[in-house]
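Alright, structures below, take your time with them.
Any read-out appearing in this document is the output of simple, stated calculations on the displayed coordinates, not a laboratory observation. Since the model is a prediction, treat every value here as computed from it, not as a measurement. Cβ atoms are built from the backbone, for glycine too; each structure is taken alone.
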Structure I
Amino acid sequence: WLYGGSQRAVEETLNHGRAGVMPAFKEILGEDKIHLLTAYVYSLSQEK
């Protein structure tokens with residue numbers, strides 16, 4: 001993950017996007033789906 005390694009950093013990026021790189025998904029996905037997607041993306045960084 002390029003913008004911090006914590007679950008909070010992943011969630012912030014999904015919610016608010018990154019200027020010129022990724023759109024915000026907060027309004028599209030909603031809180032529940034953002035939470036699930038955050039957990040999934042974070043879990044990918046924990047695999048060995």
Structure II
Amino acid sequence: PQGCLLLEIGQGQGRAVTTFLRRLLPSAKIEVTPDLGGIDRMVSLTLTI
């Protein structure tokens with residue numbers, strides 16, 4: 001199955017969240033997107049077959 005998960009994160013949480021998600025779903029595409037102030041704000045995870 002395919003799917004996408006978007007998570008809003010707080011300042012300084014990007015590394016911990018991406019590490020957790022990579023361990024949970026190693027084949028997923030994971031990206032961190034900053035807000036307008038340049039602070040990591042969103043993590044997107046995409047699953048594909």
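Of note:
- At a computed -21500 (helix-only ellipticity at 222 nm (-39500 (n - 2.57) for each DSSP H run of 4 or more, over all residues; to 500)), which of I, II: I
- Between structures I, II, the greatest calculated value of distance in nm of label points 7 Å out along Cα→Cβ at positions 8 and 32 is seen in I.
- Structure responsible for 52, with relative contact order in percent (Cα under 8 Å, 6 or more apart) calculated and labels I, II on offer: II
- The greatest value of distance in nm of label points 7 Å out along Cα→Cβ at positions 24 and 40 among structures I, II is that of I.
- Origin of the value 0.99, where Rg/Rh (Cα atoms, Kirkwood Rh) was derived from one of I, II: II
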